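Every number in this text was worked out from the coordinates using simple rules, so none of it is lab data. What you are looking at is a predicted structure, and each value in this text was computed from that prediction instead of being measured. Cβ atoms are built from the backbone, for glycine too; each structure is taken alone.
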Structure 1
Amino acid sequence: MASAGKGSLKWTTEPATGESYVVSNFEGERVTIPGSKTVYRILASSKQTQGKIAVFTTGGVAGDAPGFHYHNEAHDVFLITKGFLKLWNGDKCRILGPGDFAYIPPTIIHNPEPLGPHTETFGLVAPGDWIDFFRYIGEPYSGTVTAEFDNRNIKEHIMGKMMKADRDYDVHFVRDYHPPEVKDFDENDSVIPEGQSPYYLKANTGPRWLAGSVLSRPFVTTAQNGGKFAITSLESSKDYESRGNVFSRFLTFKNTDHCFSVQEGVLIVKLKDGEEQTVREGETAVIQAGQSFSLSFGSKYVRAWSIASGDGVETVIQTIGKPFKGFVLPEEPPELDDLELAETLKSIGVDLD
């Protein structure tokens, strides 16, 4: 749980008490399920988000899938950063690669199988207490990337804990299930459906919104999950020199926690009355609800995933922004109306300092 030193928000795991922080690349509380050849790195859980969401990454090589199961209450997402993942999701099965996304609402039978050779994913579960299942079924991991040569029988390990998992952790394994065959992505996998239903979203598809100099590519919004969370890819550039940066002033989201995971470039996070934090590729900043913060972009191109436990930065951009037809950042960003921004933030309960 070590910090990087006085004045720094950087930790190797989440703090024991609720506060804002930055988790370093490939760090976090790390657990592995015996025989899975996969490590789960917990970046934020209930103590940081008041039980709303938990955020984690996984890293592994090709290995056995945990088995077909569903949750009565928990929502699941899978966002691939490296390698390939075979994912059964309701009545469909796809092979996901970098940038591909899947949303699994409660009661939907699913099963993830890493195909390797080295697969990395970004995950979220809601409510956040569900992450305790990993802690219950797994064991601490102290290695570097993943337990590649752990050849224990994962099914034997899981079978011994199924009854408690079913009773206490909302993990319900399904026997004698006949899964759908894997198929290629189709046109339905390039749109975000209305309402709550399982879906896949192929990389670089779906809606795009531009608000001033910030581009948002949502993977899932609060409209798909009853207001519980939203995930989007934020993009911008230091070349814009803060022109039209909707997040350049301090914003306070009273009830929404945020995680910003940098995929490319440098994101600069500043907490009100706090030091400026430089968040680099692979690092994740966790900002608690009620904490005032601003964002700026410290490199020519910046891409960061934003995970919010409700209406957050994605909602701001979608509300004030316009649909964007392009696929990359514009040469010149449009003007941002400060009065319209202030009114928009007020309408969704965000304080602007």
Structure 2
Amino acid sequence: MRRRLCQRLSVALSVAILLSFYKSVQDIPQIILPHPLQKRIGVSKTPPTVTVLIWWYPFGKKTNIRDCNTLFKISGCRLTTNRQLYPVSQAVIIHHRDLTGNGSQLPAERRPSFQRWVWMNFESPTHSSGLEKLNGVFNWTMSYKRDSDIFIPYGYLYPKKRVGRRVVLPAKSKLVAWVISNWNEEHDRVKYYHQLSQYVHIDVYGKYHNDLQNNNVVQTVSRYKFYLAFENSQHVDYITEKLWRNALMSGSVPIVLGPSRANYEQYIPPDSFIHVNDFSNPKKLAEYLLFLDKNESRYQKYFDWKRLYSVHLAMFWEELYCKVCQAVKSAKANYNTISNLASWFQ
């Protein structure tokens, strides 16, 4: 009788703890944080060491390749650029920009039955040519798109271990900044800039404009209340370092021009940014910025997220290489090729 009573009390206590934990989780504002591996990759046993061959250094720039275990606690990875290891490599990473015009330089040897070719691309569809020729070539995709086989966003928010009591921002002495090197009068972002600058002053930095302070984006932008996080083209999920590093890590409110507001809200809280589509025209946006400049309490609300979250900026390129290794270690033995790469990415 006493044993049954203890068992009942133990079960009741366990249920109470679970309910308490569930309620605490529900009280935290939820953001769909990116996960590097999609469910369809599955789980199975793999050899303890995985060899990942990097076929080209991205953009032809040789970089040091450090240990995945040291960087990300992903063990059993051997990253290499030694093409002689092709026959024993479980994955081969092929960077799309370097593949363009170099299709004849793909591996000439027959692909081993256990090997996966990984298509890696972090440019938008607008700047990714030759996709139609790649149908049926690759086994996995790795990109910023959420439905990639290996999903690596340019950045994401992750919960802090402790909720902050207040947010301390860098001292602000200026209003709006923009950093741009690829200036093209035909781009939507440049056209919008010309219209917006008629109503509010914007300091522009980059190749053809002002020099960055100490050649540092964050140090320069942190002095501004707002930052134009304008993408060079507008595509679903194409949200680059212009948001994550240039704006959020600098402590400036991002004014975004890119995919829809709903798409941005899949990554960051709805009250952490200003979308150009929130306003009927650039003049209305300028009026709102000038209003926030005079209303400190309203301006501060755009940083409430900083009490709960920190910014993770993707580490190009080592983080990507290591995630491929992690994916191989977690994958089922399925080696189908992607028959519709072009239509999927575009």
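Structures 1, 2 were compared on mean count of other Cβ atoms within 10 Å over residues 83-90, and the highest value belongs to 1. Suppose helix-only ellipticity at 222 nm (-39500 (n - 2.57) for each DSSP H run of 4 or more, over all residues; to 500) works out to -3000; of 1, 2, which structure was it derived from? Source structure: 1.
In this comparison of 1, 2, the computed figure 1.04 for Rg/Rh (Cα atoms, Kirkwood Rh) is attributed to 2. To which of 1, 2 does the computed value 4.1 (distance in nm of label points 7 Å out along Cα→Cβ at positions 99 and 211) belong? It traces back to 2. In this comparison of 1, 2, the computed figure 2.6 for distance in nm of label points 7 Å out along Cα→Cβ at positions 51 and 219 is attributed to 1. Supply the structure label, taken from 1, 2, corresponding to relative contact order in percent (Cα under 8 Å, 6 or more apart) with the calculated value 17. Derived from the structure labelled 1.
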